[in-house]
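Below you'll find a set of structures to go through.
Readers should treat all values here as calculations from the given coordinates under stated rules, not as data from a laboratory. Quantities reported herein were computed from a predicted structural model and do not represent experimental measurements. Cβ atoms are built from the backbone, for glycine too; each structure is taken alone.
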Structure I
Amino acid sequence: MKIGMNLPVMVPGLDRDTILEWARRIDAGPYSSLAAGERITFPNPELMVTISAAAAVTERVRLALTVLVLPLHSPVLMAKQVATLDVISGGRVTLGLGIGARIEDYRAVGALFDTRRTKRMEEQIAVMRRVWAGRNVVEGALRPVEPLPLQPGGPELLAGALAPDSIRRAARWADGICGFSFGPSAEEIDFSYQTARKAWREVAPERALRLVMSFWFALGAKAREQLDTYLVRYLGFLGDDAAKALAPTVKTDTPAALREAARMLADLGTDEMILVPTTSDPDEVNRVADILA
């Protein structure tokens, strides 16, 4: 099982030096991927700009967008941006795609939040693949949308799918799933994996399935306080009472708990575990390396 590390993009107050230091330490450590996710109405840096900055100061790790909320974007423009990122990074992009669940993010950018978001995303993915294949998306255009990605046909696509129906639909277009678990919960993760394995066998038996799972963690002297503060802030869209009730369900706040979570995920057949930090302190990168190396 590979181990990836999220940038602390959902921790307020990030600056240039902090973001770049995290990127450099992740690239220098025992990590397979550097990851980040997308929000709009939140004090986080914009996803594509942040990952591009990380691409410029890293050489080795894959750059995982986990996840990009595709219905918020133009598929052609996003295909061009992702292809450009793939060129700049030397072909290191992994693209996680999802529909999101926060109506305020949709409203902020003027996108439609309705029951057809999944269908629209699938249509957008088809458009992006045409762009990456070098096919014209405008009839009569003199040239296709370029540059083409270094990875032939475009980057690996992972579905940010949690619900069984979403996982089953993802088998039609994705190379795997990039899930998230609060606990992390073995039962929840195993159910997702079994659902995905069955769907891939039925829909795409010729295509290998990648299983990627993320969860929050905290280490250090004030790990529990750090984790609770982060979760109450991040989950505030659910309401203060719900956020405070959910925070204690996240148990990965000690070295022993982190090791146990890693063993559990490996036993379930996880291909890559991506850790999501709850502090902007770059020493957290080294703490994890010391514990799991």
Structure II
Amino acid sequence: MRKGYLLVFLTALISGFAIFINGFGVKVIDPYIFTFLKNLSVAVFLTGLLFILKDWRLLKKISKKQWILLVLVGLIGGSIPFLLFFKGLSLTTAVKGAFLHKIMFVYVAFLAFVFLKEKIDKKFLLGGLLLVLGNLFLLKKIPYSINQGDLLIFLAVLFWAGENIISKYVLKELPGRIVACARMFFGAIFIFLFLLFTSQASLMSGISLSQISWVLLTGVILFGYVMTWYSGLKYIPVSKAVVILLLGSPITTLLSLIWTGQIIFQDILTGILIVFGVIIILGLNKICQTLKTLSFRLIYINVRS
């Protein structure tokens, strides 16, 4: 189980970098095209990895039910929510979009309690309250109305929450890299079909070398994200895994501070509340053990190199 926590902590670290870097990538290329090419590149990386590790033999043993669930993971995790999320962002503010996305752990915890029988104890409720309060500070003020963009982002978050539950169920019998590959491969197919039906696929013909570089850079980061996420999710409760992911927010804030030299007080307060919320839910001892293991492995890698 410690291996699972370690991998998901690495996912949170990668997430913090990914959000920061993707902020530059979406400015130089259409977000739909950017998402498709990025997902496709990761699908290619993962497919190559499956053949290198000879996991293609496992594909022959996958049952019809498992294939259906893997396709579903790609549909509701790797395609529909991305399209809804980006469309929603064009109709609402980035701050409201970030808040709606970051409280996904609430929906995941509820679904995990209902369908996976994961326990939600008092520590989770207390820590969850701090996490919600922390993300509320991102809004700076409570909105008094909900627009179409907010609803689209809310639906996207629900899709992602559902995908996490299905993925956790499938991971009981399949390796994380197969689930990750299915999510990116089938997700890329569904997004491509969307681009075809909306006559946007032709936009890819004008992709520049600079834009391809952004796709490959963010694709490598996304590859690390899905590999560590699904491999770690296999071993720990999904409700706790999504909570750990919230640590990516303080990391992004730190990177923004380093890049711009400026930081907003609300961002600092949000980061503090998120860290304390995660500590309450997971327990300080578990976090310390995981960080200790991570530091030892990093030292070992540096010594070998």
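Here is how the numbers come out for the structure above:
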{"item": "Value 2.4, calculated as distance in nm of label points 7 Å out along Cα→Cβ at positions 103 and 271, assigned to which of I, II", "result": "II"}
{"item": "Label whose coordinates, when relative contact order in percent (Cα under 8 Å, 6 or more apart) is calculated, return 21 (choices I, II)", "result": "I"}
{"item": "Parent structure of the calculated result -13500, given that helix-only ellipticity at 222 nm (-39500 (n - 2.57) for each DSSP H run of 4 or more, over all residues; to 500) is the read-out and I, II the choices", "result": "I"}
{"item": "Per distance in nm of label points 7 Å out along Cα→Cβ at positions 111 and 207, the highest-valued of structures I, II", "result": "II"}
{"item": "Mean projected area of the Cα convex hull in nm² - structure with the largest value, from I, II", "result": "II"}
